[in-house]
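See the structures that follow.
Rule-based calculations on the coordinates, nothing more; no lab input. The structure presented is a predicted model; accordingly, all values stated were derived computationally and were not measured. Cβ atoms are built from the backbone, for glycine too; each structure is taken alone.
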Structure I
Amino acid sequence: MMDLGAYINELGTKARKAAIEMARADSATKRDALLRIAEAVEKHSGRILESNARDLAAGKAAGLTQAMLDRLTLTEKRIVAMAHAIAEIADQPDPVGEIEHSVIRPSGIRVGRMRVPIGVIGIIYEARPNVTTDAAALCLKAGNACVLRGGKEALHSNVALARVVSETAAAAGLPPDAVQLVSITDRETVSLMAQAEGLIDVIIPRGGEALIRSVVAAAKVPVIKHYKGVCHTFVDVDADLDMARRICFNAKVQRPGVCNAMETLLVHEKVAEAFLPTLLAEYREAGVSLRGCNRTIEIDPTVARATEEDWYAEYLDLILAVRVVSSLDEAIEHIRRYGSAHTDAIVTRNIQTAERFVREVDSSSVMVNVSTRFSDGGEYGLGAEIGISTDKLHARGPMGAADLTTTKWVVTGNGAIRQ
């Protein structure tokens, strides 16, 4: 039987040595490596799709939900999108070495903060093989090494992708151990990574609440996390109802199995009777199961009655909770009580109402007249994201390459001594 502790220690030790070399890598070398990786991902798409087909077959046999299978699935189109994300990351400014707030103090010293790599990033994720390339590309761009531990459902896909990334990076002059993949899916490897002090500098878990809480419970290494994506859209009394219908339909139906999909719809009581019947009919036609409050059921008696648990739920499926509220205050209070500080949106033409919603809703992304599905690193111009943090330290919201750096003070002078 394999000694899993020794296995994780070996991967972490290799990554730690690679991180020292990565910190020395110049911007041009990192950019060239990432552009080559983007080309290689597309070039080897056939091999990647064959590996993904094995994972999909196993997932269907294991009874994975349709939403989970969607997250697991790679297609030619998705592989092209993955490659484009890597290329976009390559062409972004290098965050490493950037000096922030450089000032000369009365003593004559110049004080500034330099952005530097964190070191070794551990990423633990579930059945989304695109995370393998997104995470690796962002870590390399920020001058880090990484240890990737994907879910067992995507093992063959992840192995194929990680091989393409690591081999291409090495051929481009980056350290061959900068991208390490945990190829053993025993759950103990998760807790071992979370406890690898001195080898892994930070852990970023991406997946369901159970996974993230298990990582946090085991961790001795700092964790950047979000537990759930309980995302809301509030349709205000001053909303353009046609716009609101399009936004709300997209937020739930376009891709329900992801963390930025809307889980609860809030509608102002003064527009509920005009707004809900048509939208609820469209949801049903799209296969959405509806659960609503008493006032929602008065408008549409076929809606199932929501329980208290429904307001807290992250369904990650074609299920939606609907609540009619009396005011902006009630909508904000509902989000404050039941939300997860991920992404919340308002649809309104009232500028003052929008400004108040943005000011008072304490989420990592707050949106006005936009689908919650835009809460994404790629859509924000980050190329891709390492995750969406609902923490307030060290990063918040979709995390790009700059969020995988830290800072150190740099102080210069000309013989200055303290009086």
Structure II
Amino acid sequence: MIVDNFIIALKNIRERKTRVFLTLLGIAIGIMAIVSLMSLGEGMQQAVTQELSTLSDTIIVNIGDGFDATQSSTGIEYQKDMYFSDRDIGDIQRIQGIKDISPLLAYGGIAAYNGINKGVSLLGMKPENIQALFGTESLGLESGSFMNTGDQNKVIIGYNVAHDYFDTDIPVGARITISDKKFFVSGIYKKEGMGFSLQTDDSIHMTQYDFEKLTGQKNTSIIIVKVFDVNEVNTVADEIQTVINENHGSDDFASVTTMDSILDSIQNVLSIIQIILLAIAAIALVVASIGIMNTMLTSVMERTHEIGIMKAIGAQNIDIMGIFLFEGLLISLIGGLTGITVGIIGANGFTFVTARSMGAGMALAPVFTLYSIALAIGVAIFVGLISSFYPARKAAKMSPIEAVRYE
């Protein structure tokens, strides 16, 4: 019986190629959207997880909710009235489980190159701490080298500063003026792109000595802490926050951020975005299901006489329903498989275009899972059956005498 239904369905599809093609197109578009959006969403989540996992042992300690940076004509200005004291740093160093502590000085300045001035974000740290924190596999240098202890008037610049801020690229070994003082470019960071870690693309890093001499600022704005055991990172973070708040007699003087908390927040946002996009894709499937129903109702009307003959020679209602259900299912399944194929090609094409136009660092690699493919096929089957049920039931309920007389 299944073979007979398959043969009949193929015969009817061949006889109505244009109508069936348009119906297939609607299903394919909806399934394509589901597959491509799920793959890109999964790729984004895996990229974020991989990026932050390299810093899973890191705690970022800020003043309040974080330093307040505002862009102005004189560069980037940071709040100056609150900062971490030497006592804070000493108390953090005495907390058990801490591997390394890196005070970070942050301020704004004006960088000049080839007669063009740009506002930049300046960060000052000890050279060994810069290399320990920013010399990871996910960050690292595109070219040049990190600074050594005792180096002066040297800087490491972000990818965007080197390649996008000025009318020409800044090479390693060039001289760049920062707030009227010349510095030697020791290294250039790799493009971080869509990374969600410490954002080096738009920063200029220098030694703590040069930073204090250039800006006159000695106040620690941020403290980067690394722990020995990543499983203890949240416990250590809570202890750091408690100690600093007690030092300053306030419950909210300092805030601590771990990569786990950032990861959870980002994944929650990505999940919401993905649900919204899939809801939009579902609208296309609703339209496609209406198209299948319309196609099947038209087919029932055109084949009324044929239905009457089949009933007259002994076909049961269940047989008639099976023919039309199978035909609708076949149309939907073919459309679904087409949509999956186009979705895979489209998602990879999106990655290729993004990589060419925005750089490899901004490219988002899609991840196709068995779950997403199975879901797409299941949705196609469900839509086909639901959309065909009413036309099939209408065909099965026809009176054989009236159907035979129908012209």
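Work out distance in nm of label points 7 Å out along Cα→Cβ at positions 87 and 103 for each of structures I, II, then name the structure with the largest result.
When distance in nm of label points 7 Å out along Cα→Cβ at positions 87 and 103 is calculated for I, II, structure I comes out on top.
Another question, if that's okay. Can you spot which of I, II the value -18500 was calculated from, given it is helix-only ellipticity at 222 nm (-39500 (n - 2.57) for each DSSP H run of 4 or more, over all residues; to 500)?
Checking each candidate, the match is II.
Just checking, which of I, II has the largest value of FRET efficiency 1/(1 + (r/R0)^6) of positions 63 and 383 (r between Cβ atoms, R0 = 41 Å, to 0.05)?
Largest one: structure I.
If distance in nm of label points 7 Å out along Cα→Cβ at positions 279 and 399 is calculated from each of I, II, which structure is the one that comes out at 3.3?
Structure I accounts for this read-out.
Of the structures I, II, report the one carrying the highest value of relative contact order in percent (Cα under 8 Å, 6 or more apart).
Once relative contact order in percent (Cα under 8 Å, 6 or more apart) is tallied for I, II, the winner is II.
Turning to a different aspect of this structure: Identify the structure, out of I, II, from whose coordinates Cα extents along the principal axes in Å was calculated to give 72, 65, 37.
I
For which of I, II does FRET efficiency 1/(1 + (r/R0)^6) of positions 287 and 391 (r between Cβ atoms, R0 = 25 Å, to 0.05), calculated from the coordinates, equal 0.15?
Label of the originating structure: I.
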